[in-house]
Structure I
Amino acid sequence: MRAPTEAIATKTDLSALQMELRAFEQKLEAKIATTAADLKVDILRWLIVTQLALGGFPFAAMKFTR
């Protein structure tokens, strides 16, 4: 059994863990930002393609009715 004065972790251990957690947090924030940017691009691409497809229907209908 541990003595009551014996520490579970030293200040150095806690400091190292804190640095690791900060680095991991920064990596996650970067991944979130990249994913959000990719999602915006995908949404814009989808909107453009949808608008082109919907714009083609009236054009095809006019050609078909003539």
Structure II
Amino acid sequence: MREHTGQVIGGVSPLAHPAPVPTYVDPWLRRHPVVWAAAGHPAAVYSTTYDELVAMTGATEVDVE
């Protein structure tokens, strides 16, 4: 994981990778007014909205069920 993202497992942010990587988001998260995402370290997170997360990452929506 670190090779592709520069971040450790357990803290991989959907943003700021050294090279583009495919990013996916489960549309189920739309149900929450606030979404918390990893911020590059296992002890760091940030809050955003579903729409902001998709806009920032260009993520593809995938039902994970």
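Here Cα Rg over 2.2 N^0.38 Å was calculated and came to 2.64; which of the structures I, II was it taken from?
Working through the options, I get structure I.
Comparing structures I, II by distance in nm of label points 7 Å out along Cα→Cβ at positions 26 and 50, which one has the largest value?
Working: I: 3.9; II: 1.2.
Largest value of distance in nm of label points 7 Å out along Cα→Cβ at positions 26 and 50: I.
Determine which structure produced the value -4000 for helix-only ellipticity at 222 nm (-39500 (n - 2.57) for each DSSP H run of 4 or more, over all residues; to 500), calculated from the coordinates; the candidates are I, II. Before the final figure, lay out each step's value.
Numbers: I: -31500; II: -4000.
The value was obtained from structure II.
Throughout, read-outs are computed from the coordinates displayed, never taken from laboratory work. All figures in this text were calculated on a predicted structure; none of them were measured in a lab. Cβ atoms are built from the backbone, for glycine too; each structure is taken alone.
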